[in-house]
1. Quick check for you: by distance in nm of label points 7 Å out along Cα→Cβ at positions 95 and 215, which of I, II is greatest?
2. Match the computed value 92, 62, 44 of Cα extents along the principal axes in Å to one of the structures I, II, and report its label.
3. Out of I, II, which one gives 0.45 for FRET efficiency 1/(1 + (r/R0)^6) of positions 39 and 183 (r between Cβ atoms, R0 = 35 Å, to 0.05) as computed from the coordinates?
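Just so it is clear, none of the values below were taken in a lab; they were calculated from the coordinates. This is a predicted model, so every value here is computed, not measured. Cβ atoms are built from the backbone, for glycine too; each structure is taken alone.
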Structure I
Amino acid sequence: MAQENTFHFPKPGQRIIRSVIAVACCFCVFYLRNKEGIPFYSALAVLQCIQPYQDSMAQVARKRVTGTFVGAFWGLMIILIQMYLFHGSLMDTFPGYILISLFTGLVIYSTVVLNCKNTAYFSCVVFLSITVMHMTDANPFLFVFNRILDTLIGVGIALCVNTIHLPRIHQNDILFVSGIDDTLLNSNDQMSSYSKIELNRLIASGAKFTVSTNRTPATIRESLPGIHLELPVIAMDGTVLYDLNENSYLMKYQMSGSQAETICRFLDKKGISYFTNCVVDDLLVIYYDRLESTLHQEVYQRRRKSPYRNYVQKTKPVFENVVYIYLLDKKEIMEQLYQELMSQTWAYEYRITYHDSARYPGCANIKIYNKDATRENMLLNLKALLSLDKMITFGSVEGKYDVCVADSGKDEMVKTLKKLYEPVGLPKSCTDH
């Protein structure tokens, strides 16, 4: 059967739209100036300054302006030397180009002296555009002036276009909570560039956003690189509330010593290998017996490299600070074990889950938690911690969440979050007058 072609043309993003508008503004200014200057340099500055984030845009704008002044200064020096020291005899000659080459080193060195090395490229571009392309102009001094002015016009237009927005209402009194798998991440276990940029922008503007997942804090970091989550996250399927910025477990549901002992004795008697996940002084410590199976060895080798997981081989039974117990084996073994666990008279004291393993085909995993360790319970704790009454949840299961994400590959979650968090409109304080 032929593989279905899933290629599609993505919708143009804000950066593309704003770049088009800003470049058009450059040409409008060029005509308003009676075609003085060269709009190419304004448009170039615009395209370099239009950035996804306001902070990065300001940094590029500063680099562009600083680089322009440094390059223009040394370009002016070359013009003065050529015209007044050599009376124009070196223009468009090999010795003249050698002189320009030597001064290129001075341009770069000056950015080092001025502690703005990151502007070296821009400075050289400006310097060479003056000395190579326009040295023979009728009035090179006028070009230097226009070169600076064109850049400043482009930077100014970029700043204006990138900061102008439709009036929007920010719903800062709502807690937005999303799942990760099949919600934020697509089928390739990745997040699109659009979702990353837009989600970070919404968080920076004040959106109360976090995630709730069965992943550990370590795998949350690995699966959402570059996302600046400011609120605590609900991890381990509701077992813990974790602050990614402080590397701290704010809340946790853990088993009592007797509960942990009961389940561990049962598994030891069965001869079943398992990983005991414990939170000790804000550290996730994972205890294990001898790793006799290649499957468990692979799990250990893959996960132990994370600085947020600490694997320790048991020297004696561990019953304290246990947040959950993790088992992984062939599917038929896990199915039988799950049935046996659920038939025990003490099974009601735990929350026991069974899932097929996506990473290891033909295998399944069982996780055993405190009975109160649920995402719903931890969400209530988070709402109370943040003093928020309203909440909107995003997930991929129909009927379980406020917003069901049908296709995570089309940035549906972030686009819906944007509509809910900042609908177009005037703030209430403005409409009251």
Structure II
Amino acid sequence: MEIDNTTLTDLSIMNVGEDMSIFSKLDFCKTVPGRGRMYENFNTPLQSIKEITSIQDTLKVIIKSEHLWPTQISNGSIMVVQKFYQATIDEIPSDPSALSVYGYKLFHGPDFHLVKYSVQHAFDFIKGMQLLVMHFLKDDTPSPLKNILMQAKELIDKQQFLIIEKNEKPAILTLGQQLHLAHFIRYNYKQNMLALLDMYFQLDAWYGMAMAVKQHGLVFPVFVPGDQPVVKATGLYHLLLEKPVSYDIVLSPESNFIFLTGANMAGKSTFIKSVGSAVFLAHIGMGVPAQQLELSLFDGLLSNINVVDNLIKGESYFYNEVQRIKATINKVTDKRKWLILIDELFKGTNVEDAMKCSSVVIEGLLKIKNSLFILSTHLYEIGEGLKKYPNINFNYFETAVTDSQLHFSYQLKKGISNDRLGYLILKKEGVVDMLDKLS
């Protein structure tokens, strides 16, 4: 699925420097490099239902056998093993006797302690990889996991590692055995070790994703094969909200456009982002925040939510809105399946102009049947003229006012809202009183 950085930012998927992104919420990796590999996975949505379901199956296997996941491998172990190859140390004895061990310890004390410390962490890493192969490499192991574990098995199937297989902890080994193992790892296993580390980073990324599914109670979506775009969700909610309200939604070729209205803060943007982020997560093989989600494989996901001006280029907010819509039109006319999310179209111009521009754009997009659209707007007046189109749904978020207090239900309802509550919010927040007191 094609997705650009603007959309990833709009949906709070991976906001640079922001802790409360969807990525950070789903990061349960044990190591920093594993987190980096998971970040790459998030930047590379999958391109086929087969790929997606194989990742889903991989995560399911990890969840089912979480108790067998090795605890020996830590972020510290990874760092020590990596630095072991970077350190400058005196030659490690290849087949040390008790005398040569004593001599190395006596005449190369700092190096001896570094080697001993490093080989113990290397022992833990190899032991962890042996356990992963033993517990997770089965005939019915999902192909992505199986492929990596088979490669790992080939790399760790060494006579020198039998001593690791037979012992639980490195402290059990004699100093001579530790130096012998360190010599092999340092001088004869570097490229294999680096390849093995790289394999573990992907395994750790999948582990992090699997634990996120378990910890957050996510469900795996069902993909519908075929050329028709569809999204059918029950109990869909936004992952970043502490107390989310859930939605039910159906989008299909017969009804592929949602015209969404409601007051500020009523929930329009959250709804749009909930749908977009769930569809994105589905396309990387993740579970989604919903009771149930059924969807087609999309070729692309594009948003128009947080448009900004560009002072350096001298481009206005409205100009960039137009450019984003132009890019959207270019995408949806390529005959592929797209999910298009538009929040508050044409905020950068006056109301009359915005109504005319919005009507033209919406009526044009309604001609596209191979993509799905969700568009929110304050311009409820244009809704009446759109009712002649059979493939548009009108939904709104209701706001109740009691004793000048706003009450948001965040429930998605059928119809068009004509709420005008901007002044009431301004007054409620004390801005009107502050202005009245100005001299």
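1. Values: I: 6.6; II: 4.9.
Structure I gives the largest value of distance in nm of label points 7 Å out along Cα→Cβ at positions 95 and 215 among I, II.
2. Details: I: 100, 59, 53; II: 92, 62, 44.
It must be structure II, since only it matches.
3. On the way: I: 0.20; II: 0.45.
The read-out comes from structure II.
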